[in-house]
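**Student:** Pasting the structures in now, so scroll down.
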Structure 1
Amino acid sequence: MPRRENISMSVIRRLPRYYRYLTHLKSKNVTRISSTELSAKLGLTASQIRQDLNCFGGFGQQGYGYIVDQLCDEIGNILGLSHGYKAILIGAGNLGRAIASHLSFEDEGFKLAGIFDSSPTKIGTTINGHIVRDTASLEEFCTSEKPVMAVLCIPREGVGAIIEQLYSLDVRNFWNFSHYDISMKYTDTVVENVHLNDNLMTLCYRISNPSNK
């Protein structure tokens, strides 16, 4: 089996898509599927799917295909979805509230341990069973609970100070909605940046240029 650090991020970024579709197949009681059938559903080539899965040792049998629940479990293990890493969410505005209310952190490998905001109108309110805490209590909370990841749903101008504090508290992994370039200053962090505007502009381009769909 290849060393995990040699696997490209393009392969890693396709794994959640495989996992999501296989989970759907499990819910429909589908027991077996071929790479050709997967390719037709996912818009990838069968060769690409086989190459991706072979990066982790390969899980199918020629002429038989993949056992759906087994492959789904294997990909879940590769992604580390059972770890339940502790996460905190910074920013209880509309975006933060939507993420905390509607995203199942537990299904994605994390456990939401706390929500924080600096606004007096939000502190003390409840979101999906979590009482919004004052960001002034971040140090005490992180020292006690030791979260490893932070979801950043605050304006860009407010991120610098929060990142500096979280970094000093050994929080080095971020799901970043703020448009602030964390990794430029903190090169040893793990960051997934989410640019909703970029996605929307890409969609606009594809609508304007149907031949590039």
Structure 2
Amino acid sequence: MSEPAPSPCQLYLISPLEVGGDFPQRLARAIDAGQGLVAAFQFRVKGLDQHLCARLAEPLQTVCNERDVAFIVNDSISLAKRLGADGVHLGQQDGTVSEARQVLGKEAQIGVTCHDSRHLAMEAGEAGADYVAFGAFFPTTTKEVSHHAGPDLLEWWQALFEIPCVAIGGISPENCAPLVAAGADFLAVSGAVWGGDEIAAVKAFAEAISAAS
């Protein structure tokens, strides 16, 4: 019996820090341009109180819900609970998978940042994470980077584990091919989409992923 074909790589959009103004319309345009390519959106804002976060999140969550795109909250289990989000993405200092599972329930999508560490990824998998995120793969201006991962890490993970992996860090349509070929289930992208024309960027990602798959 032949092996099932691997699922095609999809996009995991991460918000810029500024999500007010016309950003809900930009998010809708980006998702629509992908025609099913965008699987998830991460709400990532810093230094704002939960009331303001909830107000900013509401229109974005509506855009995602209408398009069957998972709405994931960065860092905060309590905000994810308050919003009724589809899940939470945890950094290494943001609480444990078991804590998130207890608060958010068994249906929640829980992801964990694992940097360039096989050990952290295996720990996250054993703890019940729904996906692991590796990176940064390329230089990025979105956040401070002290960990650098290579495509071999994705190949190793895919050879041994069923849990999906996300590649993150400076990924663009021009450089994503090796990550797609190495088996990334999702490409987490921010600046490459929001730094210019989001429709053109998502279409360029679609072409690059298709060519590399």
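Here, each number is a calculation from the coordinates, and none is a lab measurement. All of these numbers come straight from a predicted model, not from anything done at the bench. Cβ atoms are built from the backbone, for glycine too; each structure is taken alone.
**Student:** If Kirkwood radius over Cα pairs in Å, for residues 10-97 alone computes to 13.1, which of 1, 2 did it come from?
**Tutor:** 2
**Student:** Next question, about the same structure. Kirkwood radius over Cα pairs in Å, for residues 50-137 alone computed as 13.4: which structure among 1, 2?
**Tutor:** Numbers: 1: 15.5; 2: 13.4.
Comparing all candidates, it corresponds to 2.
**Student:** Here is a follow-up. Can you tell which of 1, 2 yields 13 when relative contact order in percent (Cα under 8 Å, 6 or more apart) is derived from it?
**Tutor:** Values: 1: 13; 2: 20.
It must be structure 1, since only it matches.
**Student:** Please state which of the structures 1, 2 yields 19.5 when Kirkwood radius over Cα pairs in Å is computed from it.
**Tutor:** 1
**Student:** For FRET efficiency 1/(1 + (r/R0)^6) of positions 26 and 154 (r between Cβ atoms, R0 = 30 Å, to 0.05), the calculated result is 0.55, so let me know which of 1, 2 that is.
**Tutor:** 2
**Student:** On distance in nm of label points 7 Å out along Cα→Cβ at positions 66 and 106, which of the structures labelled 1, 2 is highest?
**Tutor:** Going through 1, 2 one by one, distance in nm of label points 7 Å out along Cα→Cβ at positions 66 and 106 peaks for structure 2.
**Student:** Determine which structure produced the value 20.0 for mean count of other Cβ atoms within 10 Å over residues 34-41, calculated from the coordinates; the candidates are 1, 2.
**Tutor:** The structure behind it is 2.
**Student:** Among 1, 2, considering only FRET efficiency 1/(1 + (r/R0)^6) of positions 42 and 90 (r between Cβ atoms, R0 = 25 Å, to 0.05), which has the greatest calculated value?
**Tutor:** Across 1, 2, FRET efficiency 1/(1 + (r/R0)^6) of positions 42 and 90 (r between Cβ atoms, R0 = 25 Å, to 0.05) peaks for 2.
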